[in-house]
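In the part that follows, the structures are each spelled out as structure tokens.
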Structure P
Amino acid sequence: MIKYKTEAEIAIMREGGKIHARILKELAKKVKAGVKTDALNTYAEQLIDEAGCTASFLGYQSYDAKRPYPAALCVSINEEIVHGIPNDGNERILFEGDIVTLDLGLTYKNFITDAAITVSVGKISREAQTLIQATKEALDRAITAMRLHGHIGDIGDAVMQVAKKHGFGIIEGLSGHGVGYSVHEEPFVPNKAKRGEGPELKEGLVIAIEPMFSLGSRDIKRLNDGYTYITRDKSLSAHFEHTVVVGYDGKVEILTK
């Protein structure tokens, strides 16, 4: 069942979303060759604590996972699509030419927002740069496609059209979702869909939209850590995400911008 948010609850999420955006921006500045992923997570924890918030992902456990997620931040490198663990004792280091997704869930006054960005480590290939730009474009187009009384399928159709234009693979096995009271809520927000299909977009609907593209296969594989998903052919992947609301004035607003 979809849990619609009240105007007062949206106002809280708007405040939290501004903090969220600021923290992601500061984290992106730290992405450089030689930086360890554990250091990015530690910095995220510091920024979250200073803002009076808590990390939504830390301790979160999906229904089929054998352990809770051990970090505040997801750091996914190159072929890693989502949920890369930054502090799992393997001393992962960023290298020139890598692309890195920073995915953060933030809890502010008991309400959760979710957002992600993919950034480059120094100079990257033209292909990788185009992949990042196209995935960001897909997020922007998906949000633009949202209308009061439209449908969830309108979002997936917009993402699909951008992928088709650039010839990139759409990661279909992972999707966006409702968010706010918990990390993952209904509805399911697919990155491939038909316009006019799926639940209606009504006032108070808050969703995380998160297109994910790859340079190659759209097939995915989960690693033995229980959380990290990679492209099965190990091709590069990019991921962008915003928390978006359909307001009671009928307008669509990005809460994590």
Structure Q
Amino acid sequence: MPAAATARTWSRYRYPASLFRFLALLAALVFVGYAFVYLDVRLERLLDLFQRLGTLLADRYYPPDFAFLSTPRYLGSILDSVQMAYLGALAGILLAIPLAWFASYNMTPSRRVLYPLARLIIMSCRAVHEMIWTILFVSILGFGMLAGVLALTLFCLGFAGKLLSEEVEAIDKGPVEAIRATGANELQVFVYAVLPQVRVAWTGISIYTWDVAFRAATVVGFFGAGGMGWYLQRHVQQLDNQRVAAIIISIVALVLASEIASAWARSAVAKGK
């Protein structure tokens, strides 16, 4: 065996590195054990979890009041949730497109100003949960769909902005250099060299963003933004468990339907590229 290969093999298994890996693994195991003890996680209680859950559902939530789902006011709340998700996703994606351009390190027009600013905006939107955004806007604007739309806009801005910028950073630089060689400015380079490469991926990300926004829209109303979540919050407070069960089932069904629709749309986009 050559000396260089022997040195590389020895450096991979040298004593200090092995010791550090062992200590890191040991620390992780100790932390997990401490977390189990500190949180009082008793594994024996999980054995009868499903039995107790089934008893609870049978005693309090069965049978679901499906007749409530066909009332005009609840059907209107479903439409409100769909509109809220659509407007929030649309506004968030439109705002995320320029931010994704600015937040991509390889294509940003200014690495000193626009890049850190765009990254800060995207990370700030991602750092705050959509429920917290909803509570904040409800406290400022009052109850209603406007607070929900704004909360979903910021949520989609952070969600889509990160994914869109990562697609830009993974492009082939060959077309970019070719367009720049013609004397094109930064906007022209982005339009004619970057967008054609990320068009399909961005379309799929936009569809997925709407899907995620719809899931969030079904429950942000619980905090005062209207839609289906408002009825869920209302009947939870009234201890109307049978209607709560029906509303939860309808939310799950609508989320599954949106997942199927978004998966079909993403598949159609991928086939048509």
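Quick note: the coordinates plus some simple rules give every number you see, no bench work behind them. Here the structure is a predicted model, which means the values were calculated and not measured. Cβ atoms are built from the backbone, for glycine too; each structure is taken alone.
Across the set P, Q, FRET efficiency 1/(1 + (r/R0)^6) of positions 63 and 191 (r between Cβ atoms, R0 = 35 Å, to 0.05) reaches its highest value in structure P. Set P, Q, criterion FRET efficiency 1/(1 + (r/R0)^6) of positions 167 and 231 (r between Cβ atoms, R0 = 41 Å, to 0.05): the highest-scoring structure is P. Taking mean count of other Cβ atoms within 10 Å over residues 143-150 as the criterion, the highest value among P, Q goes to Q.
Taking FRET efficiency 1/(1 + (r/R0)^6) of positions 223 and 247 (r between Cβ atoms, R0 = 25 Å, to 0.05) as the criterion, the top structure among P, Q is Q, with the largest value. Taking -9500 as the value of helix-only ellipticity at 222 nm (-39500 (n - 2.57) for each DSSP H run of 4 or more, over all residues; to 500) derived from one of the structures shown (P, Q), identify that structure. Going through each structure in turn, the value belongs to P. The maximum of mean count of other Cβ atoms within 10 Å over residues 111-118 over structures P, Q, that is, the highest value, falls on P.
Using FRET efficiency 1/(1 + (r/R0)^6) of positions 39 and 103 (r between Cβ atoms, R0 = 35 Å, to 0.05) as the calculated read-out, with 0.40 as its value, let me know the right label among P, Q. Matching structure: Q. When volume of the Cα convex hull per residue in Å³ is calculated for each of structures P, Q, structure Q gives the greatest result.
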